[in-house]
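Below: a set of structures, written as structure tokens.
Please treat every number below as a calculation from the coordinates, not as lab data. For clarity, every value in this text was computed on a predicted model and none was experimentally measured. Cβ atoms are built from the backbone, for glycine too; each structure is taken alone.
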Structure 1
Amino acid sequence: MLSDAIVAELRAIVGEKHCMDRQEALVAYSYDATPMQQALPDVVVMPASTAEVQKVMQLASRHQIPIVTRGAGSNLCGGTIPVGGGIVMSLHRMNQIVEIDEQNLTITVQPGVRTVDIHQAVEAKGLFYPPDPGSMVISTIGGNIALNSGGLRGLKYGTTKDYVLGLEAVLPNGEVIRTGGKLMKDVAGYDLTKLLVGSEGTLAIITEAILKLIPKPTTQRVMLAMYADMEQAARSVSDIIANRIIPGTLEFLDQGTIRVVEDFKKIGLPTDVAAILLIGQDGEAEIVDRDMERISAICQKNQAVQIKVANTDEEADEVMTARRSALAALSRMRPTTILEDATVPRAQIAPMVAAIQEISDRFGLDICTFGHAGDGNLHPTCMTDARNHDEIERVEQAFEEIFAAAIDLGGTITGEHGVGIVKAPYLEWKVGAAGMEVMKGIKRAFDPHNLLNPGKMFAKESRNRVVVNRA
């Protein structure tokens, strides 16, 4: 509980109505999109400038108060849950597009700008910002940077880290650093820009970002390839890439997801197939047409039972919207939806999906899988009910085995959602004890008093590695 004097100081910094400690406000900022995770902060502040962020951070440093930085709260790893109480700092008022520089192909933004607003602003000028996380309509760029968000276009265009050229950030002692700039080359010292991207608010508070833009593709086409066998769909993915074709989108839905999405969107998806690949390509019209013909031939060779090409932009948008609605569709099924993001090499997609199904059946759970087949990032999604404690215990055990299976197949515990609270007990499974010590050393160098987003990334206790005989 913060003293009245400290709360009064915070109000003096950000203004009376932008510092809230009423119970209803604290409850509103006690959770994010992660199910079953909640903790009350002591106060919520909403600064409007870097200078105000500095002053809040300086006060927190003097009094050793933890701070959790928050964007839209759309993350799925518990990354903005204030597990240590203290201050939640919402950056939604810092929502200005500072500049679109058409000569250097950059956009400079404050952290509270919505991702979709960046897309719309640059596309109006014939430019393109590729990262497109599923939550892009509500997510903010500060949150995208903190978690290194991915999206449907990650295979061809990369993720958020590939487009962040420079940052302005406030350190835990209140000092401001500026990293990078409008530069394509910069090897002056350690790459602090890349270090801060994906650091989940544990090292510094990002207050401005310079993002790289590229020319907007002139043409986009989308097709659906349906398969009676999961192995055939997975082989198509590998063969497309092996033939030196990099699609703009290469997505996967299993049968359970197909049925739920079709019931939700009613766009004519066949519900009797084992898997669907949603494949999109963009670029110059001639190249797009050539690639789509080659992709279609590869899918036919791998015994796709049906291939359907969208004939209009409206049809293409309808198909892409259906894929983006997968989580919303699944969320209608049960009171609690737990979405994860285990990632494996592309060649291991079929074994990974098979492992997920075997684990789901063994624990008596309803787990559907969809995701970014092109980069091996799968989203096993469990429909459950948080009030059923026995079932939730089985869900936790099942996901432990899913994470272990991903690592056994050369993958990782998270491809784009981040570590946060949810994956912290498993981080050592991926990076090892030595890797954990290096990461903790970096955290101590930036934040020796552990004020920024405490309780995230580093669990008090790592889980023992699950070993399952699947012979």
Structure 2
Amino acid sequence: MTEQAALFADGEKDDAHAPLAERMRPRSLDEFLGQRELVGPDGPLRRLIEADSSVSMIFWGPPGCGKTTLARIVAATTGRRFESLSAVTAGLAEVRRIIAAARARGRGKTVLFVDEIHRFNKAQQDAFLPHVEDGTVIMMGATTENPSFEVIAPLLSRCKVFVLSRLEREDLLEILRRALSDERGLAGRFSLSEAAADFVADWADGDARRALNLLEAGSEVAARLGSDEIDLKTLEAVAQRRALAHDRSGDSRYDLISALHKSLRGSDVDASLYWLARLLEAGEDPLYVARRLVRAAAEDVGLADPMALVVAASAYQAAHLVGMPEADCILAEAVIYLAAAPKSNAAYTAYGAAAKAVAESGQLPVPLHIRNAPTRLMRRLGYAEGYKYPHSFPQHIVAQRYLPDELGNPVFYRPTEQGREARTAERVRRNRELLRRRAPRGGQGDEDA
């Protein structure tokens, strides 16, 4: 084993019984596949590694894209000690032990890899700060969640963030070819047809670990059957149904629901159904999805089709009644209705404009003539004086002011001409004209509407 490989292995023996994914982990940038924009010939991460940089880093990306491997390669290439912590299992005693050993080695001699760093709470992340600041350790964090939200700002500001993407299909196929032929892997003991390799690459969905785990499971079945071929039928039986990665508290949830909402807003029925299926098939709570549909109905369909809100609210109630898996077609019906409906965000923007006026003008007093006057004192003070009861007038509307004079005559609601809102727009225009007739400010008009 070379000196670099020994550093990479961190003192561990190359165990033939370790999982295939672990045995086939790349040991240098030349072996590493994927992330070409970062580790290619002119990639920023490659330049940092080759310059023996001591900057701390956070790798953000989906499972199986190479986050842990890159941290190990940094340590191996720069000749530093590699220490690893998992935020799921590490305790304070282990952290103290690693920091003490790193201090004994000297500054900048230890790469501390923190897997799933987003699972450490604020206080635990704070504990790393002084040791990162004084150079006791060079920290390499790995996370599947957006570090902007999951890593404390002081620690984030001391790290360079690299965004990793899921592996391309061709990268996965090359990883499979290497695993089949390499002495660390299956060493030529098994063959894999093109169709079987394609199946593994598609099933893995950008995750090298998943691809290698499936290949290894297939090889074990083939060995028990006395076959030297890992065939498609075997792989399909081992794989069964693809498990969709989905964390209800993480980015994937909000990315998917955002995609659904934006597809609804964009009136793309097919895309909306796809994102709905992605959520439900991954095990998302159907009531969470239904609540978002209710919001989309009000925000993006609005008064262009008021029935959209009724449909969405009914879908929520029905989904609550029957649960999954029966709720899938209920939510699909609502999604199709919302996507196909005419769109108006006039109610959404109207409320935003009104809220802005409240924030800018403060708590203006309610005009006296529209205040309630249940007591004699209130009536003596002028409460409700001069109020005109709209139902007593033709068309049930009368020129009268309902806003504080300080606001003037703002227009918050600007109806569109989409769908049924066109009729609403006409009524709103007529009502505004009648309400402001001879009553620009100060309360009441001096003649009936």
Q: Match the computed value 4.3 of distance in nm of label points 7 Å out along Cα→Cβ at positions 138 and 434 to one of the structures 1, 2, and report its label.
A: 1
Q: Using the calculated result 15 for relative contact order in percent (Cα under 8 Å, 6 or more apart), pick out the matching structure from 1, 2.
A: 1
Q: Work out which structure the value 56 belongs to, where percent of Cα pairs over 14 Å apart, for residues 82-153 alone was derived from one of 1, 2.
A: 2
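For which of 1, 2 does Cα extents along the principal axes in Å, for residues 58-313 alone, calculated from the coordinates, equal 65, 42, 31?
Matching structure: 1.
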Q: Work out which structure the value 14, 48, 34, 5, 0 belongs to, where P(r) over Cα pairs in 10 Å bins from 0, in percent, for residues 90-201 alone was derived from one of 1, 2.
A: 1
Q) Once Cα Rg over 2.2 N^0.38 Å, for residues 114-265 alone is calculated for every structure in 1, 2, which label goes with the largest value? A) 2
Q | Computed 19, 35, 27, 14, 4, 0 for P(r) over Cα pairs in 20 Å bins from 0, in percent - originating structure among 1, 2 | A | 2
Q: Name the one structure among 1, 2 that helix-only ellipticity at 222 nm (-39500 (n - 2.57) for each DSSP H run of 4 or more, over all residues; to 500) of -15000 was derived from.
A: 2
